[in-house]
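Derivation of every value follows stated rules applied to the coordinates shown; laboratory data play no part. Here the structure is a predicted model, which means the values were calculated and not measured. Cβ atoms are built from the backbone, for glycine too; each structure is taken alone.
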Structure 1
Amino acid sequence: MASTAFASSDELWLSIRREATAAIAADPVLGTSSTGILDQPDFGSAIAVLIGQRIGKSCDERAQFTRTAKAAFAAEPALVEAASRDLQAIMARDPAIRGFLLPLLNFKGYVALEAWRVSNWLWRHGRGDFARLMQSAASDQLQISIHPSAEIGTSVFLDHGTGIIIGALVTIGDEATILQNVTVARHQHDPRYAPKIGRGVLLSAGATIIGDISIGDFAKIGAGALVTSDVPSGCTAVGVPARLTNCVEAAM
């Protein structure tokens, strides 16, 4: 499959600023409601402010989360480029979206994912308590819980977002799309291993993926499916318990 061409975070920020100028001219209320985000000098600063505003419950928390995000982005610029790719993935995959400004300001799945990127940075640098604090804040405010020890690629789209749970040690590949009320977690009887979700996988609304299993690249998990065994690449899994259909191997 051909690689997708992505704009850099700087190029993306210029596009967002142009959109914002036009949107504020059409409705000045937008300028008031987005104060602190659209006034930032670059994309990383804007994402840091967005994280602080959306998951902090007090002025002190908002300031602390913003500072922490800025520190993470300064130390690891790849996190900013990952956030840029995540936003561009929404534009590419959601047919209702015609620009970047709307999902940036309004899609809580996007905010939760970027807050996770910061908490994961904290986790990897030995600041586990603060990482869990950010996870808890995002869960409380956004109804999306992503453990800081999870591993998640780029160009990932958390669509709608409410009720998503991604547990400890879960691995999710690039270009995955995850809808509302999805659970991906370890089995309580064997917590050593967690699911591995491949590239380009679709996890539909209400799906549950549990245990030491692999979901292959570009597989699709149907709405409400319960998956407790491997799903090969390109297959679709539906039902409770899930059964496989549309597998490439079976069609050959």
Structure 2
Amino acid sequence: MIRGEEEAREKLAMCARALGRIGGLGLGGHVTLRIPDSDLLVVTPGGGLDKGKLTPADMVTIDADGKYIAGPYGPPLEWPIHTAVHRARPDLDSVAHLHPYWSTMFAITDRPMEPVILGAASKIGATVPYFEIPKLVTTPELGEQLRESLGDAGVVLMRWHGSTVVGRTIEEMFDRAWAIEENARLFLAASSIGNVIPVPSDVSRGPAPGGAARTLNYFANLERPAGYQHHEGSNPAG
């Protein structure tokens, strides 16, 4: 095992379980995390495994071209999503292909997703791009087409399929995935009782300090025994 791989496996497994908890991962979906100072990626396996029970030992290591390196399982079918995005955007540490319930509704309708809660305004952007090709992304060519659709955005909705969400850290990716899904849930629920009012463009869209780490830590704490929660952030007495 190369340096940094063990820690990456632990962090990715924890994040995958948390994504399962918010409905992003289930029968389908997968996440990658870049191993520091290398061209290797750690990816969650496919094969219908229960994402809520994944451990570091279940993770799969692949190279920049998707070639299997290590792990008890093979990489997921749509590994080209990850290799294409990671190659084009070296600033990103984590890429997730998700099948979230609420935000996928915006991938199967012509209604654009807009930020309707303050916590999502800085994570969604003014417009959300779409990947319009009705195919699973199982080839490098399709991976490149999805990457082009994503561009410099933080999320791309995949028509009739799901989404791909990215982050400079795994915490940022998770925070964005959670915020987008929460925004979509409230957007659609509010639509049933009246006209939805998007967050005005002149409202500050800057991220809350420490917000990304706090969000992932909250969902990680849900699986920890009482009395063993981890506090993310500064000392409250400081």
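Using relative contact order in percent (Cα under 8 Å, 6 or more apart) for the comparison, can you identify which of 1, 2 gives the largest number?
Sorting by relative contact order in percent (Cα under 8 Å, 6 or more apart) in descending order puts 2 first.
Taking 2.7 as the value of distance in nm of label points 7 Å out along Cα→Cβ at positions 58 and 146 derived from one of the structures shown (1, 2), identify that structure.
1
A value of 32, 21, 15 was computed for semi-axes √(5λ) of the Cα gyration tensor in Å; which of 1, 2 is the source structure?
It must be structure 1, since only it matches.
Out of 1, 2, which has the highest value for mean count of other Cβ atoms within 10 Å over residues 90-97?
The structure with the largest value is 2.
If helix-only ellipticity at 222 nm (-39500 (n - 2.57) for each DSSP H run of 4 or more, over all residues; to 500) computes to -14000, which of 1, 2 did it come from?
The structure behind it is 1.
Tell me which structure, out of 1, 2, gives 14.1 once mean count of other Cβ atoms within 10 Å over residues 66-73 is calculated.
2
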